[in-house]
Structure P
Amino acid sequence: MFEQSFKNIDNILHTDSGSATELDYVEQTSWILFLKYLDDLEEDKKKAAVLSGKKYKYILSPEYHWDVWACPKNGGGKLDHNKALDGDDLKDFVNNNLFPYLKKFRAEEPNTIEYKIGEIFHELKNKISSGYKLREILNIVDGMHFRLYEEKHELSHLYEAKIKNMGNAGRNGGEYYTPRPLIKTIVKVVAPKIGETIYDGACGSAGFLVESYNYLTQNQAKLSSSQMATLQNKTFYGKEIKSLAYIIGIMNMILHGIEAPNIKHTNTLAENINDIQEKDRFNIVLANPPFGAGIGREIQQNFPIKTGETAFLFLQHFIKILKAGGRAGIVIKNTFLSNTDNASVSLRKLLLENCNLHTVLDLPGGVFQGAGVKTVVLFFEKGKSTKKVWFYQLNLNRNLGKGNPLSEADLTEFVELQKTKANSENSWSIDTSALSLSNGFDLSVKNPNGGKKVELRDPKDILTTIKKLDKESEDILGSILKQIHEK
């Protein structure tokens, strides 16, 4: 129904000077889609109110209704060109009236539409520089509807494709996209149940929350109305700091059927983890936290183990926010398993003593497009110390890349063997009784069964090698220059 519409919108944005990248295309499409969704939602609620003999109070003032500013209709249901704004008039209305009005919305509860409106438009800008092109896009979006399951289902698939393209676009696009085959596999292993709360403190495009919703709805014969209400309102929770990721995550969840997602627009790491109480905890944590150093000291003060590495702070947060008996599946850099700095050693000690780290999935390079890092997935349960860790090394007979991505089939053996923690050519277990502070609680991936060994080199060794190669290059260049001068 809508595939060509999405293509047409992209083509228009491609020719507009205000939108330069895939990230811009998704962002600008998202705020317009959100306002169309809001209009459909209000009309549905109005009909329900009328059927109940009640009067419906609109969220938006009349002049900001979709059928007033975006696409006013004539008596025949067609666009009324006499009333529809266009060109500079349309652009000026959006920039000077619509956005300032929507920015003023504020609410405490993140699962309310009012909260979503305020957070989405608080930092967002209309980047579509041509009012005529904006008119074309509004006309296309006006033909999209969010009322029938089939409509939402197709829109959700098309939107996921846009997020994937954004992730493959290079630069910082990948931070919003974790490959769906990996997410689905992590969800399968953690196996959430209806009634459990699921949390992602760095939710990005909300892939983990969306796939958890799909898993819970597809693995039930028929959900009762109370179960559906639980899924809608008391199951999925997220936090996201970046405005673009926040609106993408919100739209992704809405399109997949979660009408008012509990996602907060906030900096998770700005919260002191000592302030987390039992009422704040969750049954399940699923996340791929951002990697990278450079976190300031004021943020580090919120954590007992102080480090500038973002993912290590998130891991402390996730351990703390899990309920006793809670389960987690966390993606992290593979150097976490063997780094010898104090923070890494202390964090491994914390994890092994406070949680049962039962499974480590070692992923090959290329799983994350353009990220340039190798990763592992940590599966653990809070409340018991670790006695044994089962490792699985994903060895593929091909190189992963943009045209050859990870698939669910690649992870089938892992899912099957993980159920019994069986040994194989690619899997093995280690007893943690031999791990201690003296050996740094080292968990490096060392396959004893003939699989490919992954060497995690010490940074000092790497620097020494670089200096040696630089010296050799300098000597060779000096020799060449000497020969030239002698001639």
Structure Q
Amino acid sequence: MFEQTFKNIDDILHKDAGCSSELDYVEQTSWILFLKYLDDLEKDKKTAAELTGKSYTPIIEKEYQWSVWAAPKLRRAQLSKNGMNTERVEVDHNALTGDDLADFVNIKLFPYLKKFKASAQSANTIEYKIGEIFSELKNRIQSGYNLREVINRIDELRFRTHAEKHEMSHLYESKIQNMGNAGRNGGEYYTPRPLIKTIVKVVVPKIGDTIYDGAVGSAGFLCEAFNYLRHPESKDGKTKTLSTKETEILQKSTFYGKEKKSLAYIIGTMNMILHGVEAPNIVHTNTLAENLADIQEKDRFDVVLANPPFGGKERAEVQQNFPIKTGETASLFLQHFIKILKAGGRAGVVIKNTFLSNTDNASISLRKHLLETCNLHTVLDLPGGVFSGAGVKTVVMFFEKGEPTKKVWFYQLNLNRNLGKTNSLNENDLAEFITLSQSKSDSNNSWTINIKDIDQTSFDLSAKNPNKKEETALRQPQVILEEMKTLDKESEQVLNSILKLI
């Protein structure tokens, strides 16, 4: 049901003059989904309060509640077959539509919701998130009739049970993934989930850790870390049930993120909410605008999980915030991540594989800094095609802050197929890496280097597999003989041409 509803919504938005791409579809679906989610959340909180004999004060004033402006219902008495009086709920067809609906949303609803940012008690509340989200976007659906159709479709959805929320979060992830095909750099919002799950498993976050992504995008790393911690396995392999205290820690004081771009901020926040984090601690800000010298102990985190944007160029004034000056965005983020980790903190960071061998002064200085201040214990070398549409090769660096690196264990992911949109990375592809990463064993795909053995001026860490032999394809004798005959004919023609000239 959910999947068909999403398709129907996309079809409606495709007809609207204000929405031109998959990115617009996701953005506009997101704010309407959010308000429907909020309405269901309020209902659940009201029910929970009544069960304990308490009263519940709604977050949203009556005029702006979903059940009043978006999806009002009529309740009609009717007789059932057994003669009992029952109540039938019908859609109120006199609900706002057309220009009346568009004007209400643009002139009244959005300004009302924006005010929550200023009136909220703290940034960690759902009220603050409401205000921040509606300060960052606008309604792009120009036709009030199209907006009415979308609202009616979303009103059919439910967010009440765990199964419903799980299905909804899965479909929302699919929409984010589809943004990679939408142009306008949509793919930057999506890191393949099998890769994220693998990184989380290798870093092994624990309940009580603070987990941070300074380039949060669609919040894939934080969502997967939340799923990992929410369903921990006991020693006998069974899933443990979290205590109320542990659940509260996960909800309020575990996950933190920063995001520069408005659309990514909205999508990341919505993605975490659909995964079950009620008020995500995601801030809309430029992470790199923060001076590294200003980061104090209270600002630091236990775990960093991130895939920072690469290929971008930062302005000179941004570079002044960093001791190692470079315009490469990913290198600035890496400095930020090292600085913001607590002593003993762990990280799993995706970066272009050229970082391991670049010969510019900034790259050499940054590799030296990483090796001297952190234990870079593992490097996962990924094949091309892992990131849809990106066309670059990447590595994942796993490191712990506090002790210098002595040895680095490399694993090269060698697959017997080319990766692409229809043949993407899966968890089975990474199973051997996860197993071997625990023992740091050597294999055909893995090896260890001693830092004392690398060049101490360039600190080149190129992932060159010493165990992989270059294989030359053996051709059939018939093919070789046919090629020899062709070459003989070409030689004969050349000789005849020369003889004619003599």
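Quick note: the coordinates plus some simple rules give every number you see, no bench work behind them. Nothing here was measured: the structure is a model prediction, and the numbers come from that model. Cβ atoms are built from the backbone, for glycine too; each structure is taken alone.
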Of the structures labelled P, Q, which one yields 1.03 when Rg/Rh (Cα atoms, Kirkwood Rh) is computed from its coordinates?
P
Across P, Q, mean count of other Cβ atoms within 10 Å over residues 213-220 reaches its greatest value in structure Q
